[in-house]
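Structures incoming, each one as C-alpha cells.
A short reminder: the numbers here are calculations on the coordinates, not readings from a lab. Values in this document were obtained by computation on a predicted structure and should not be read as measured data. Cβ atoms are built from the backbone, for glycine too; each structure is taken alone.
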Structure P
Amino acid sequence: MAFLNTVLEPPAYGWTDESGNLSKPTQQQIFKEFFSRLNVFKDKKNWLSFLSWMLIVCLAPFLGLFIFKYFSITGLVVAFVYSMIFMGTHGTIWHHRYCTHGAYTFTNKFWRFFTQNLTLKIIPEEIYAVSHHVHHALSDQPGDPYNAQGGFLYCFLADVNHQPINRNMSEKDYAKCVNLMKHTGVTTNTYAQYKKWGTLAPPLRTIIGIILNWSFWFAAFYLIGGPALACAVFGAAGFWAVGVRTFNFEGHGKGEDKRKEGVDYNRADMSINQIWPGFVAGEWHNNHHLYPKSARSGFKPYQVDLAFYYIKLLSLIGAVSSYRDSKKEFYADYCKVIVDDKKEFKVPKETALVTE
C-alpha cells in the first residue's frame, strides 16, 4: 500500500489539502498542470503524456475527412460500432482485465500480441495499468488518480495530470513498478533509462509500435472499403479516445452516491453499474470493484459482457490457458444463491432468496 501511495507523480496542487482531505483544484490549476505536463520542450520526461494526446490530434483529420468528404449512413454505423463496441470492449479486455488485473492467462505470446493489437493502439499500457492499481487501492479517496469528487476536469485530464508514474522512484520501487507490467510483454526501460525518460516505456520502441499498428490497420481497412472506410474507422477511434476519458467520472456517480439497492452491491466506494458501458464494453463497474480480478463482470442474466465472451472464446480454442470467473461467488455472497455448472440457480435450504 505504501508503494501504491507513491508510485504516481503527484500534481502541483497535491493529492490532499492542509486538512488531509482531497485537494480540489480550480479549473485554472487543472489546465495549468495539464499544459505544463504536455510541454516536452520544458522537460523531455513529458514525452508519454504528450504522445497520448498527439495521437488524438493525428486522428482528428480522419474524422474531418469522414464527416465532410466520405460521410454515409453506412460509414456512420461502422464508426459507431467500431468506436463504441470494438474499441470499448478491447479496452476492457486488454488494458483493464489483462494488463491491470491479470484476470486471465494467454497460452503463448502470439495470442497476447494478437489481443494487444486487435484494434488501433492509442492508450499506452503504462498510463492505464499502473494508475489503475492505485485507483483500486484508493478508490474515491485522496490519491485516486481519477477521483470523481474532484470534478469532471479532474477525471477527464487525469491521464496527464495524475496517471504518469513517479519520476523519482528508488531503484527498488522502480523494480516493483516494472513487475506490475511484466506479464503484459511490454518492453520496459532499465533504471538508468527511466531516470532519463521518466517512464517505464522506451520512447522509440513505443512510437515504432504505434506506427506499425496504425499502418497495418489503415492498410487493412483501405483494402476492405477504400479511404472512406479507413477514415471512418480512424476518426471513430479518435472520438472514442476522447470519450473514454469521461468514463470514471460517470462510473463513480459524478462524485455523488448514485448506487442503487439490488443493482450496486459494492459499498466500499461510489462505483456504479451502468447499462451503456456494460452492454457495449462489458464494463459493469460496481461488479468489477467487487471482484476486480474476475475475467467476467457481467454476473446477472441481463448484464451482457462482450469482453468476457472474447476471453471465453479464446479459452475454448486454446488461446487462453486459464481465467478467473467470480459469477458463482457473486451469487453466493450477494444473492444467497448457488449457481451449478449447468447455470441453474439453487437456493440453499436454510437461506431465502434475496429478491430485488
Structure Q
Amino acid sequence: MKKRVIAPLAAAVLFVFLLSCCGKSGGEITTGQIGVIKDEEFGHIYIDKTIDEFNGLGFVPGDSVDIAFDNGMSFEDIPYYTGYYVPVGELLVCAYPGYPHVVIARNYGDSVWEEFELTEGATVTVTLNEAGRYLDEQELFAMEYSDNRADYDSDEIFANFRELKGGRLKDGLIYRSASPCDNQHGRAEYADKLAEEAGIRFVLNLSDNETKYASYVEAGDHDLEYYDSLNGEGNVMFLAMTANYRSEAFAKSLADGVFTMTVHDGPCLIHCVEGKDRTGFACALLLALADASFDEIVDDYMASFENYYGLNLDNDPDKFEAVEGNVNDFFCCMCGVEADTPVDTLDLKKGAEDYLRTGGLGDEQIFLIEDYLTQ
C-alpha cells in the first residue's frame, strides 16, 4: 500500500518544549479581538485567521485555550486539536487539515453560532490557557490524509468507494463513497466515474442542498456528468444534514431519505463530503436493519480510516481502538442509551428501528425499508 500521512507530532512537542523554556504561559499568546464567520453547513464558527496565521501566533495543537466573545459569552480550558478529538457534544477549537480557517465547534453538535447567539460583525478573542495540556490526546488521535491520487493504490481507495456488505443486506444494493460532486478534496471525478461503473440509480446526498450542488456544476472544475444525469432524472435526494446524529433533525432527514430510497431502483449510493462520518452513521443504521453483526458494522466504518489514513488494528492498535469508539456511540445513540453502555448488551436492529421511529416513521414504513434492504 502506498504512503498515507499520519501526522507527526515531533514539531509540536519541540515547540511546546521551547515554549516552556522561554517561560511562555497562559495569557501571553492571544489572537486579540478578531472577527468570526458562520459556517453555513454546520453552524460552526470560523475564526477570521487561517490555520497558518493562528499557529504563527504561537498556538500549537494540544494546547488549552480560553475563548471570549464580544457578547460576553466565554469559555475556559478548551482543547485545540487538528481534528474532532473530543467526546460527542463537547466544545473544541479545531484546525482541520485542508480547511483554511480555524473553527470553534461542538463535536457532532448543533450550531454553536446559534447557541452563542452570534450575529454578523461578532468578534472573539482566543488566548492560550496552558501549552500542551492536551498533547497526549492530540498525539493519540492525530491523523492527516493526502488529496493526491498518486498516494493511493486505487481509485476505489482514493474515493473511499465501496459496496456495503453485512448481515442479510442484498448484494450490489448499497454503495458508499466520498462526494462525487463536492470536489474540495479532489475526489469527485473519481467517485462519479465509480458510481457510473457500479450502475448507481439513486443517490442520498447527506451534505448538500440544491444551491450548493448548483455551485459545483457552475464551477466546472471536474467532470460530474453521470451524477448530473441522475440529478436531472430526479434520482438524487439532497438532505443537507449536519453531523449531529443525536438531533431530531438528523433523525428525521435520514429517516425520510432512507424511506424515499425504497421507492427507487438500486443500486443506491450514500455519500457526504468524505463519506466517513455522516455516511458512516447512515450505513451503520442500514446494516443494523439488515441484521449485520457488531463486527461487520465496525469493519465497514473503520474501512474509511484505512482508505484515508492507512490506519488498521495491526499498525496502530491504540489509535484504531480510539477511533472505533465512534461506532460505539452510534450504537448507543440508535438504542437511546447512555454513551458508556456496553455495546454487547444492545439489540442493534431494534435500536435502528427505534431511531427511525424518532425520525417519524411508522412500523409499516420500517418494514418496507427492511424488505427493500434484505434478501
- Can you spot which of P, Q the value 0.25 was calculated from, given it is FRET efficiency 1/(1 + (r/R0)^6) of positions 37 and 333 (r between Cβ atoms, R0 = 25 Å, to 0.05)? Q
- Item | Per FRET efficiency 1/(1 + (r/R0)^6) of positions 149 and 317 (r between Cβ atoms, R0 = 30 Å, to 0.05), the highest-valued of structures P, Q | Q
- Comparison of P, Q - label where volume of the Cα convex hull per residue in Å³ is highest: P
- When P, Q are compared on FRET efficiency 1/(1 + (r/R0)^6) of positions 189 and 253 (r between Cβ atoms, R0 = 25 Å, to 0.05), the highest value belongs to Q
- Task: Rank structures P, Q by distance in nm of label points 7 Å out along Cα→Cβ at positions 205 and 261 and report only the one at the top, that is, the highest.
- Result: P
- Task: Assign the value -11500, calculated as helix-only ellipticity at 222 nm (-39500 (n - 2.57) for each DSSP H run of 4 or more, over all residues; to 500), to the correct structure from P, Q.
- Result: Q
- Message: Given a value of 22 for relative contact order in percent (Cα under 8 Å, 6 or more apart), calculated from one of P, Q, which structure does it belong to?
- Response: P
